[in-house]
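Below, each structure is written out as structure tokens.
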Structure 1
Amino acid sequence: MTDTTSPAAATEDTDVLTRLEQEGDIAADYLEGLLDIADLDGDIDMDVEGDRAAVSIVADGPSRDLQKLVGRDGEVLEALQELTRLAVHRETGERSRLMLDIAGHRARKREKLTALGAQTAQEVKASGEPVKLKPMTPFERKVVHDAVAAAGLRSESEGEEPQRCVVVLP
């Protein structure tokens, strides 16, 4: 266990925060260039959430134009996230776990998945039987696993991509 009160731990925490802020800056520059090329309006918000940089493109006005960058069920968003991670990797030499959100798509999805995980956990508690959910992306599975754990149950992923899914256990 790390002693977060020691000077070494404080320096390590500061180093991690600085690295994540640098990732956010690199990602913001990359995404600004992308918005310019695509002639789309949007503001870039950067934050650090837990152990990863979080970057969001938010609309100045109606977000209809930004929906082009989200795509059907977030497919374009996922691809842009990977490209942005590659841009960060190219600059830093380090693998990035940066999360990208566009027009609040991922935030809305997180809310729905958290509710699904909590609801499924309640069903499993009531029935005593495991419940297998539909296939999900790694992001979606992580959100559901966290919600199930918060409800006091256990879950695991099974299957192979792209058919990998969450099973909530009693």
Structure 2
Amino acid sequence: MRCPFCGHLEDKVVDSREAKDGDAIRRRRECLECGRRFTSYERIDEIPYMVVKKDGRRETFDRGKILAGLLRACEKRPISVAQLEGIVDDAEKEVQDSLDRELSTSEIGKVIMRRLKSIDKVAYVRFASVYLEFEDVSAFMNELKDLVRSRENTPTKKSKKARKS
């Protein structure tokens, strides 16, 4: 810290305390060259997590937007808010784990759709219909067919019991 009086770079901290508003640390310092005291304030400079939209724009990550979209997709479905919060937590973790502190909305959407698909197929289709922006009905039908095929390939409880017998 440079002394505001003589410009010397070395000082000692005489007193430290939280600032009145609570978002900074107030430090009382004494210059080791001229002996005069001065005050400095330290604030945490948080870099927000960002999402890159389809058109290239960047905006801050907003849990509320994701939760609102999930609530619409899961309306009248047997999915708890805790499960939805878990999905949002997963999406947020993906952004936090990215090296650039940003992630594309398509990557975030994939995380959400993967989780929704395992929880509730109807909610998955609702979310996918908005998120994937299907060009026409045939693209939407192809997604439904893939969903049905994946369901048919998943062993059911009955088939597991039949194998044991």
Structure 3
Amino acid sequence: MSGGIPFWQAKRLDEMTEVEWESLCDGCGRCCLHKLRHDDTGELSFTNVACRLLDLHTCRCRDYAERRVRVPDCVQLTPQELAQIDWLPPSCAYRRLSEGRGLDWWHPLVSGDPNTVHTAGVSVRGRCVVSEKRAGRLENHVAEWPGRPPRPRRRMAGRTEMPT
């Protein structure tokens, strides 16, 4: 924090250190889901099929340092790349900050707890096919939830409640 202001409010994305930039990832795993781009319309569809390196419990890459070697089409997100990418989910901190929105209450940098992304229902935990090898045709696994903002949940003293 600089003068009591969190770095993500005090700095532009391109001014952040590597550590600050990496800490923006909330660990939801939505960006690690396979996506389909329709040739005729350019429309994007998300699937519930995860990258083979995604740990479906932690929602983190099992080999982050070597991911681009092991999965050559894995994108290394940078402030420059961010402007060209249209497939980040609406809940993504990088996207939210680039659009001038702040971090949501469940983001670990705000909540202080890396598990709030899971308890708030934002992550892919429990919602994905184990691997692309077991999925078969991606067209059979199109899902709308990864491309939508998370359903709001109410925060209550010590717990999070689903809307009724």
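Given that helix-only ellipticity at 222 nm (-39500 (n - 2.57) for each DSSP H run of 4 or more, over all residues; to 500), derived from a single structure, equals -15000, which label among 1, 2, 3 identifies that structure? Going through each structure in turn, the value belongs to 2. A value of 0.20 was computed for FRET efficiency 1/(1 + (r/R0)^6) of positions 54 and 78 (r between Cβ atoms, R0 = 25 Å, to 0.05); which of 1, 2, 3 is the source structure? It was calculated from structure 2.
Throughout, read-outs are computed from the coordinates displayed, never taken from laboratory work. Treat the numbers as computed from the prediction; the structure is a model and nothing was measured. Cβ atoms are built from the backbone, for glycine too; each structure is taken alone.
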